[in-house]
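What follows are several structures.
We did not get these values from a lab; they are worked out from the coordinates using the rules stated. Just so it is clear, the model here is predicted, and its values are computed rather than measured.
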Structure P
Amino acid sequence: NIYSPLSFFKLAKELYYEKNSDQLFLLGTSLVEGYNQCEYSYFILGMYFLLKNELNDAKACFYQSLKLNDNFGDGWIAYGIVNSTIKECMNAANCFENAYERMPGSFKPSLYLGYEYHKMNNQELADLWYKKTLEMEVNSVVVQKYSSFLISHDRIDEAMSLLQYKNTPLEDKRLQNEDLLNYLKIFCLILKNNLNEAESLLKDTKESWRTYALYGFIRQIQNNLEDSIMNYHESLIRNKKNGFIEDILTHALEVNSDKNINSVMEYSNLLFEALDLKSLGIVFI
């Protein structure tokens, strides 16, 4: 039937990416009312609740979707994402494993398993699942996630090679993550001491608290402490209560007042945690 909930799934995804919550809510509630025995009806309504970050309602919808069809792979992924968001990591991993069994050839379950083990700091399993994902698909989200993992384990050359990837027009439209990929590249360039190239790329990146933090770090490496401190302050004004940046700023202030030597590169791991690049760019469909 052309008017079945499945036929509206593509529309629902577009509404989700456009963050059009009102239309997504109308679509989801109408489908649940008209097709209450179809897994896609509850799934689409769950997308609305996930978009609104109403996680208990999202979880209930995805659970109902799976009760109607236990073999619904996208349902297991969505249910896993809610569990992951509320930090029920093992439940999330089990959901993604269920999706993996039900979606042969799809990269998505492997990607989410890699990401979940990444969050749990299980280096071996994260690496295994990310590599499985790359064997099936190279796309913008896979590149972000795996390169972030590689950077956090000091595998900078591998990350830089992966970050040569160029977004497709559809990825640019849906993900709007060019700046995220730039932050990852800039961080790699800083660690490789290619500061001019890092700064050049920063100038092409939309101004944000992250750009100020990165400018501050570059200026501190260059021993331009006053400029460094000013940039850290601006970053904190735009993103209050970032303890990692506060720690780096404290070090810069101590160096500036001759109470400490400038060992800024020892703070690079703190900077990476401060930028929080691991958790950005989640796409669930």
Structure Q
Amino acid sequence: MSHIKILEDNLINKIAAGEVIESPTSVVKELIENAIDAKAIKIYIEIKKAGLELIKVEDNGTGMSKNDALLCFKRHATSKIKSFEDLINVSSMGFRGEALASIAAVSKIDLKTSTKDVATFVKMDAAKMVSISEIARTKGTSFDVKHLFFNVPVRRKFLKTHSSINSEIIKVVTALAMSHPEIEMKLVIDDKEQFLTPSFLDEKKEAFKKRVKNLLSKEFSKASYIVDYSINNIKIFGLIGSPNASKKTRSNQYLIINNRVVVSNLIAKFIKQAYATRISEDDFPIFAIGLD
């Protein structure tokens, strides 16, 4: 008697989704990065009940054709790379073609997308296509991700509290907004506007500083020094806090490298070491730094 069995597709999809989509925050990040890759200049993000009821990301980017709208939920379907060699010079935010398939496996999705020529509406339910139709809408794409993890109750059970998830989402969206100051972004959580930041089209370093000051509190700006430095063809710019502005957590640390949000314990460690005896071992300096 054989003990090895081939898993059913729906179970495979759920397992794969668990590797890519850890929380509502993961969904928000993936969808915003798709909007950035679509060359959007406006992105609207709406969250309800910590993203478990609704995650909506709408953009005015290039949109998708009908064929692409059908393909985008297939695993390993991507417009970002065509060969292994493309990985060397990949410039897009994502490229593996796993995110949308993983999100679709554990939610219900309404996708509305339009190019210049055609607008398409696709409804998905746990990775299964429910319907596809033509609609009227302006150029761009909107994803309404509903009832996230509805078919994975164990995952829902071990999620953080709604307030913790909302805080994570605000942090991620704030960082992504910093990484692309040329894009207007609006974030709404449970019908309350968290921020609406205009586009800044100045020279890159200046745009970054303006976006940081626009997004973060006045206290952050007042307690920070401007950084503008170059070494070995690396540009370092942004804001870094005074020792007195240090916090008990890393929540006010933002690092953007080549327009990508990066978490680097090594760089954060070096920045903290620069404060030497000016802050206690339990404190963390605040900073919003860009590297190019």
Structure R
Amino acid sequence: VLFGGFLLGPPALGLLGNGEIEVVVLDVGQGDATLLRSPAGRWIMVDTGPKTRSFDAGERTILPFLRRRGVKRLDLMILTHPDMDHVGGAAAVLQGFPVAGVLDPGVPAGTEAFLSALGSASDRGLPWHVAQVGDSIHLDGVAVRVLAPENPDGGHGGEGANASSLVLEVRYGEFSMLLTGDAPAEEEIRFLPRLLSARIHVLKVGHHGSATSTSTELVDRTDPGVALISAGRRNRFGHPHPEVLARLSEAGARIFRTDIHGTVTVRGKKNGTYSVSPQLQ
């Protein structure tokens, strides 16, 4: 499924890329904001970080990054679920930057930040799509498949909206990545049978490294080479949890954390090779 056709346009002249997919996990504190750049230079944003009284990730981190990189527009904004730490910056981005469309899981509830994003998209007449399991987005050789949620009602396992997180499998040739939003362990077990990749090169660790996610089943099935964790420095939740770090380390994954390494960039090639560049060593 190509959502509304808005991913079908040709890449802008001069943006024909170097045959790599680029994944940027921005340091937005205690929250999530990830950017995917296609080999031809088109961009998808997955989540937009938090908004608090003193910090709007959209204004302070995402928009400056996009302008610095010379990005002309986002071909798609994906909001994995309506929690403030994932959608807080969305309104600022939607108001301050060209975005072709928005995709979300259709959770029938919303935080103030989510409703603000919805309002901003509506004001600009942007298409807003609800994802279904099995939907896929194709962009310059990159395929993004929706693995979950099956029933976006926020009711699974008492985890609220987290259990309705969009889960995305990203593939570019042999290179593979999994982004799990805040999906809890019960949801991981549901979506793992849908995973196409034999193993996952890059795992975007669920729920900031919380003990409620990144189950043994997930780690065993995906066998990740790299684990990326987005969490705030000295956050009050104790993310990432020592058990999760131990589980990933024992599986042989190299761990990169925004609270230690700042923004982390991964570049993947079609043959499955990839490199990781942390902002801070």
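As an exercise: helix-only ellipticity at 222 nm (-39500 (n - 2.57) for each DSSP H run of 4 or more, over all residues; to 500), calculated from one structure in P, Q, R, equals -5000. Which structure is it? Structure R accounts for this read-out.
Have a look at P, Q, R and say which one yields 1.00 for Rg/Rh (Cα atoms, Kirkwood Rh), as calculated. Structure of origin is Q.
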